[in-house]
Structure P
Amino acid sequence: MKVLGLDTSSAVLALGIIEEDKILADVKVKLEGNLSEVLWDVLNQTLRDLSLELKELSALAYSIGPGSFTGLRVGLAFIKGLSFSTGIPIVPVPTLDALASQVNLVKTLVVPLIDAKKDLVYSALYTNNKGTFQKISDYMLLPLDKMVEKIPQQALFILLEDENFRAKWNDLTAEKNILAKVITVLPSGVAVAKLGFEKFEKNQVADLSNLEPLYVSPLAFKTKKRA
C-alpha cells in the first residue's frame, strides 16, 4: 500500500511517498512563486522519477494545520482536487503531530512550536512511552514567552528551520535565562505519510464535504488527564 504525504503549512513544501515502512520519495522545496503550480510540478516529477501513476496510491495524507493560512488553503484545495478526480481518500494529519513524530525519544516531553506571528506560537505536548506516541494536551495558541515559562526545562522543543523565529527564540530564552533543549527540523512529507498510513488502516479518512484546515484558537494552558 502506497501513501502520499503532503505538507504546505510553512515556507517549505514537503512531499513524501511511502510503501508500508519503505520510503519511496522524500522531497522538500522552498516555496517561491505560485504554490499551485509548484505543487503540480513537484508531484508530477516525483511520480515520473518513481515510474508511478497517481492511481496506484491508496491514500493521500495531508498536513491539515495549524500553520500558514494561505499555504493550508491552497494545499487543501490541491489535495481535494486529486481526491475528487481519482477517488483516493484523504487522511488529515495535524501538523504538530507530524512534527512531534520526527523525534523518537522514550519518556521525553516533546514540544513542537510553530510560529503564528505576533509573538504567538501553535503548540501541543507529546510523550513517547514504551514506543507509543501520545499527545497529552490540546492544540494551543499561546504567547511564546508564556509557553516557554510553563514547560519543564527537561522538555525537548522542536522548532521549524526559520532564521527569524530562531532569533526570536534565542533572544527570549537568553532574556529569561532559560536553558532549553532544542532541535530544528524541516516539515516532512514522509512523517505525514507515516501517520496517514496508521490512520488509514483505522479507516480514519476525511469527509470531503466538510474538510477544512485545523484552526486553533487562543486558550488557557492545560494538559489532558491521563487514564
Structure Q
Amino acid sequence: MGTREQTRELVLEAAESLFLAKGLLDVSMEEIAAKATCTRRNLYRYFDTKEALSIAVLRKLLSPWNDFQLRTFEKLRSSNLSGKEELVSFLKTLAKYLETHKPLLRFTAEFDFVFRERGSFQLDASSEESLFAEFLFTEKLIIQILEKGEGDRSLSIPSSLAILVPTITTVLWSLGQRVALRETLIPREFGVNGMELVQTQIDLLVLALETKEGLGEKKEN
C-alpha cells in the first residue's frame, strides 16, 4: 500500500471512529484531520466534502455486514433445512450480529436522516445505484429463501415479494436502528432488552407465514 493509500485509510479510520463515537452532526472535518494526523487541506484531497467521506465510511461498514450475510446464507443453504427453518435461522443470526454491531445501526440511521431523507446531497446515477445495491443485498438473499420455502411448502407467501421482502427487512433493519438509537430508554420503558423486540417481531413474522400455510392445508382437507 502506497503513502497515498495509507493516508486515505487513516482518514477513513479516523472518520469512522469519530462518527461512531459522536455522530455525524457533531464531527467536523477539522477533527477528522487532526485525528488522522494530516492537514485539513490534505484531507480534502481525498474527500472534497463531508458527505463524500460519510459515504466512504458507510461502504466500509457495510462491507463486513454483507460478507457476514453471504457466509450465513451459504452455510444454511448447504444444510438440510426447510425454507421456513432457513428463514428463521437467517434472520435470527443477522439480528444477533446487529445486536453486537449497534454502532452500524446508529450510523446508518443518522446517515439516512442527515443526508438521504433531507436530500442535502446528490450522488451521480452510477454511485447511487452501487450504494443502493449494497443496501439491497439482504433482500436478494431473503427472496431466495422465501422462494425455497414456497417451493417446499414450508412457507406460504400471502402477498407479492415486492411487498413482503421490504416488510421483513424493515423489521430487521429499521426496528434495529430504532432500538439502537433508544438503547438505554427501551429497557427503562418496557423492562426488556431492545433487541428482544426485534427477535420477537421475527418470530411473529414467521408465525404469520406459517399460519397462512396451515390455514391452506386445513382448507384442502
Structure R
Amino acid sequence: MAEWYENWFDEVYLELYPHRNQAEAREAIASIFPLMSSLPNGPLLDLACGQGRHLAFLSELHSEAFGMDLSLTLLKKAPSSVRSQVFCANMLNLPLKPSSLSAVFMWFTSFGYFDDSNNKLLIEKVGKILKPGGYFLVDLLNETLVRQSLVAEDTQETEHYHVSNQRRLEGSLLTKDILITRKSTGAKRRIQERIRLYHPDEMNHLMEASDLRLKLSLGGYDGIGFHPAAPRWIGIYQHL
C-alpha cells in the first residue's frame, strides 16, 4: 500500500496551497540564507524541493544548488532556469557521497513524513552527506502553537474544488483528513496527511546524535528569531 505522500503532491495539491508561492520563497531565501555564515564550498541541496520555488532563488545565490523530490508532477513544474538541476528520488535513499554537501534545506514541513525510526534515519543520512561546518535547515510547524490552537474542521473553495478538512492530534502525530469534491462532476477524492510534530528540544536531541548542533532558531520566513507565538519553528543546524 502506497504511503500518503507518494500520490498526493500533484496539480490538485498545488491548487489547494496557492499561498505557498514564489513571493514567499523569495522572502525566505533573502532573509535566511545570509544567516548561514562561513558556508563551506560545495553543492547545496533543496531536499523535497517540490516545484523548485526555493531552488530558483537559491540558485541565484549559489552556483551549485540542486533539488530532489519524489513527485515527478511537481518536478516537471520547476522553473526552466533550474529544471536541469532537479532529480527524482526518495529522501530515505539519498544517492549522494559522504561529506559532499555544504548545506541541506527542508522547507515547509517536509520533515516528519515517516515513523520515528525513519525520521531519525533521515537525520543520520543528512549528517553523513554534509561537510564539516555544513548546514541543515528544517522548517517545521511550531508544535506548541499547534497544540494550543488547532482548528478541528474547516472548508475551502478553490476554482475547481470544494474542500473539507478535519484535523486531529494523536500524541505527536498531526492528521489531516481532506475530502476534495470536484465542482464540475461531483467526483470525490480523499487524502490523509500525517505529519509527526517535534518540539525543538526533541529535534535538538535527534540532531545532536548525528553531530548537528543548533546555531539559530527562527519563527518565520522573515528571519526573525523564534518566539512562542510564531507560526513556525525553523532550526538551522551546523555539522561539527
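What follows draws every value from the coordinates through simple rules; no lab data is involved. Small disclaimer: the values here were computed from a predicted structure and weren't measured. Cβ atoms are built from the backbone, for glycine too; each structure is taken alone.
Once distance in nm of label points 7 Å out along Cα→Cβ at positions 36 and 52 is evaluated on every structure in P, Q, R, the highest one turns out to be P.
Hey, Cα extents along the principal axes in Å derived from one of P, Q, R reads 53, 43, 31; which structure?
Source structure for this number: P.
Which one of P, Q, R has helix-only ellipticity at 222 nm (-39500 (n - 2.57) for each DSSP H run of 4 or more, over all residues; to 500), as calculated from the coordinates, equal to -10000? So the calculation was done on P. Determine which structure produced the value 0.70 for FRET efficiency 1/(1 + (r/R0)^6) of positions 28 and 204 (r between Cβ atoms, R0 = 25 Å, to 0.05), calculated from the coordinates; the candidates are P, Q, R. Clearly, the read-out refers to R.
Assuming 4.1 is distance in nm of label points 7 Å out along Cα→Cβ at positions 164 and 188 as calculated from a single structure, say which of P, Q, R it is. Considering all the candidates, the number was obtained from Q. Taking relative contact order in percent (Cα under 8 Å, 6 or more apart) as the criterion, the highest value among P, Q, R goes to P.
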